[in-house]
Structure I
Amino acid sequence: MKRTVITSNAPKAVGPYSQAVEKKGILFVSGQIGLKPSDNVMVEGGIKEQTIQALENIRGILNEAGYTFEDIVKCSCFLTDLSRFNEFNSVYSGFFDQEPPARATFEINSLPVGALVEIECIAVK
């Protein structure tokens, strides 16, 4: 049996997907961009601000589902400009203390609503 996770602490889905789905102690968090949950508007600033907001959105979903950042085992990160990798990484690293999850980072052509970064993850209890 799967459980759909919905929270007001992350932006509403902008398409036909769930914020997260849990099955057998594994939480699959859909890609999060820098939209503010309060109004689904992109946070002001650049890649650093969008990365912070995307990760805070993930935090809101994790909290709703009863997980923490320590439960994340894999992240996939998508940047529209890989030359901003160091800026992205400086923010990302601050969300994971001593044992960061496995990760893949890709440069892609574009993201929804003009986002500069999108992050999805898998967490396990």
Structure II
Amino acid sequence: MATVKQLQQTLQLTFGLVPIVAGLDKFTNLLTDWSHYLSPGIKSMLPMDGPAFMKIVGIIEIVAGVLVLIRPLIGAYVVMTWLVSIALVLTIGGNYFDVAVRDLVMAIGAFTLAQLTLITRKAN
């Protein structure tokens, strides 16, 4: 049976590496064309084109992932907030509700990482 610390470490690696990979992919679009996730309304408000904006998003995601790896409590809350924000933007845009729901579920996982990190700190 896994210990609380092992579960915390598993989530830490997951929420550290996945944002880094997604962030890096904003530069290559190997997984998907990320600019498709921007609604026309949001695109029209941006001072740059969609792909350039998504590169900025990629940098933020890479930083968030690294933060989870080195400071899991703070990083988990940052990733949780980021995922909820993405879900809200997708919902407001009226598209990709499935991705919005997935991001909310992942935000719950990031919150769980934060709570497990607190538990393991108290135990030490």
Structure III
Amino acid sequence: MTDKLLLEDVRFWGRHGLTKAEQAIGAWFSVDVELALDLDAAIVSDQVGATVDYGLLARRIVDLGTTSRVNLIERLAGVLAESLLREFPAREIRVRVRKLTPPLEGLVGTPAVELVRRR
């Protein structure tokens, strides 16, 4: 059985995109992460030190999403997945990045990308 810790809808404002408008105006992004890890110690101990502190995880997502600029949400998802897998004790990580407010005329829907990375 694989235990999972999920953190959904972490939002930040970023200037990621190909167009000058996206880079100048920016957009809201939403990130979901799913970490596959053993949660038995946290279940038994009831201590945050035995699991991943989702507050730290959320802050790291926002930090990574706001301190650099990339053209593609694929690249942003890759940066997040690689960094979070390196920094947190998960066997596998799933990252979904959605661009909530793309400044593109006539766009219907929400562009998104999802990546899965393993150790």
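Every number in this text was worked out from the coordinates using simple rules, so none of it is lab data. A quick note: this is a predicted structure, and the numbers were derived from the prediction, not measured.
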Report summary line: One of I, II, III was used to calculate P(r) over Cα pairs in 5 Å bins from 0, in percent, for residues 40-79 alone, yielding 6, 24, 20, 13, 14, 12, 9, 1; that structure is II
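Given a value of -28000 for helix-only ellipticity at 222 nm (-39500 (n - 2.57) for each DSSP H run of 4 or more, over all residues; to 500), point me to the structure among I, II, III it was derived from.
On the way: I: -7000; II: -28000; III: -10000.
The correct label is II.
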